[in-house]
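What follows is calculated from the coordinates using simple rules that are stated; it is not laboratory data. Remember, predicted model here, so these are calculated numbers, not experimental data. Cβ atoms are built from the backbone, for glycine too; each structure is taken alone.
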Structure I
Amino acid sequence: MAKPEEGMTLREVDRLEVIREVVGKRLVQREAGERLRLSVRQVKRLVRRYRELGAKGLISGHRGRKASNAIAPEVRAEILAVVRERYEDFSPTLAWEKLREVHGYRVSVETLRKWMAAQGLWRSKKRRGMRVHHSRPRRQAVGELVQIDGSPHRWFEERGPSCTLIVFIDDATSRLMALRFVEAETTEAYMRTLRRYLDQYGRPVAVYSDKHSIFRVNQQDREGERTQFTRALQTLDIQPIHANTPQAKGRVERANETLQDRLVKELRLCGIDSIDEANAFLPK
């Protein structure tokens with residue numbers, strides 16, 4: 001009996017043994033197909049190739065060939081040069097978006113991820129050992145619940161001062177409903193952002209926030225008092241709800257993390273370094 005060809009993969013060796021059993025009439029084609037996870041038609045083709053060429057007939061004809069969609073080395077080098085120059089600290093997904101939109105490159109995001117990892121431009125952030133918090137069920141419709149939060153950050157990096165981004169996000173869809181850069185997290189900042197939300201989307205059923213003093217009076221001797229923002233909500237017949245933990249308002253917290261990564265880089269690419277310029281850019 002012929003031996004396996006040199007260089008055959010383990011999968012091809014296994015396939016050879018099954019096809020030999022079919023040729024020796026020790027196994028029917030249907031059973032061979034089940035073992036190899038192939039159709040009877042494919043098994044017949046393999047049997048025919050084995051009878052014509054022997055064991056080497058079962059070696060894949062694609063081995064050693066260059067893929068028809070392979071990217072030329074010089075194009076790979078061009079793409080990585082652009083990434084190093086302009087998008088070195090970008091995630092592969094965001095870098096891929098910019099390469100496609102700005103530079104016209106059509107490489108896949110997974111290919112770019114592998115290239116960036118190989119060049120030390122990207123390291124996967126695996127979160128191991130973290131406590132798992134079960135997500136609160138989403139509301140059923142847009143406007144039933146809006147999560148709100150302020151995100152202080154160096155939004156302009158070293159080009160300008162730190163400031164805060166007020167974020168309103170819909171609980172049902174995780175859609176960003178209102179964004180506004182302000183110098184600090186204040187009642188007035190939330191009032192102005194709420195007014196913008198109301199003008200554009202109408203009145204939500206409820207607003208979900210943390211227990212910041214803007215939203216809740218936290219002194220024990222003033223229990224039952226309402227803040228100016230809470231009084232405004234109740235005047236508008238909007239229910240105020242206060243989260244007990246940051247994880248409870250996880251949708252807006254995750255939105256803040258994404259914005260602190262992606263929006264910071266968008267502002268950098270546009271050369272934006274002031275609150276007024278940033279607010280003008282946000283609708284885009």
Structure II
Amino acid sequence: MPKRVNAMYFSATGTTEKVVTEIASEIAGTASGCGEVRLIDFTHPDRRKEAVSFSGEDIVIFGVPVIAGRVPNVLLKYLRSINAGGAVAAAVVVYGNRNYDDALAELTDILEADGFRVAAGAAFIGEHSFSKVLAKGRPDEKDIAAAADFARSLFRKIASGERIATPAVKGERPYRSYYMPRDREGNPVDIRKVTPKTSSSCTGCGICAEACPMGSIDLGDTSVLKGICIKCCACVKKCPVQAKSFDDEKYLNHKNELEAEFSARREPEMFI
């Protein structure tokens with residue numbers, strides 16, 4: 001039985017962090033001798049410059065958000081640099097109630113390629129980055145209870161002493177193209193270059209710059225974007241005066257369609 005439990009995650013708005021840390025804490029509380037959970041938060045760009053390695057003594061609960069149905073492509077180089085050292089891992093993706101498409105299959109494959117023994121996979125739901133109403137407040141108490149159940153099932157599998165086998169998770173291989181919204185005529189709509197605007201209510205506090213996982217918001221002038229925007233909306237959701245917003249028509253139409261079409265509650269899916 002591995003002796004150290006790790007929660008490793010990218011979580012711009014905190015939803016992935018909440019799920020992953022719950023799973024890791026439940027395992028650490030169940031397993032004797034594991035001690036406190038080691039937190040490895042690679043959301044901030046500086047943290048993705050640090051080398052990370054594990055050993056066969058580690059269990060790693062590894063979480064990323066779903067962007068366009070896949071693992072965020074801006075993370076791929078970093079994810080492939082991790083030295084697993086034969087550690088046991090659980091692959092966890094968190095999505096905004098539309099679909100996780102091939103993200104879980106992709107993350108599972110990445111972790112295996114890194115040298116992890118992937119014992120389980122799960123897809124949980126978090127409040128959609130674009131919206132304050134789609135999957136509002138999730139993960140909620142029911143989701144956290146499901147995460148705890150997942151952790152206990154994962155622990156039993158690891159503690160059984162049997163060879164760790166990677167479960168068959170939902171997703172297609174080869175992976176489908178990144179999800180792209182369409183207009184009413186069915187034509188693809190590309191919102192990759194859409195960026196947030198800053199209103200005159202901005203106080204220059206710098207919270208948005210600190211929250212941006214790409215390090216793209218200028219701390220000296222937070223209306224200036226000096227890098228890419230992945231539409232995580234951390235700057236929008238964390239601004240204390242609501243000075244950040246998107247006004248692009250195609251983006252707003254897509255947001256409204258998501259809220260209308262995918263309002264029905266989806267539940268976590270787990271594979272062990």
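Among candidates I, II, the computation of distance in nm of label points 7 Å out along Cα→Cβ at positions 189 and 237 that gave 3.1 used structure I.
Thinking of I, II, which structure, once relative contact order in percent (Cα under 8 Å, 6 or more apart) is computed, gives back 20? Can you show the working numbers first?
Values: I: 13; II: 20.
Of the options listed, only II reproduces it.
Determine which structure produced the value -8000 for helix-only ellipticity at 222 nm (-39500 (n - 2.57) for each DSSP H run of 4 or more, over all residues; to 500), calculated from the coordinates; the candidates are I, II. Computing helix-only ellipticity at 222 nm (-39500 (n - 2.57) for each DSSP H run of 4 or more, over all residues; to 500) on every structure in I, II gives -8000 only for II. Suppose FRET efficiency 1/(1 + (r/R0)^6) of positions 93 and 221 (r between Cβ atoms, R0 = 41 Å, to 0.05) works out to 0.75; of I, II, which structure was it derived from? Here the read-out was taken from II.
Taking Kirkwood radius over Cα pairs in Å as the measure, the highest value among I, II is held by I. Could you figure out which one of I, II the value 5.1 for distance in nm of label points 7 Å out along Cα→Cβ at positions 13 and 101 was computed from? Value 5.1 for distance in nm of label points 7 Å out along Cα→Cβ at positions 13 and 101 corresponds to I out of I, II.
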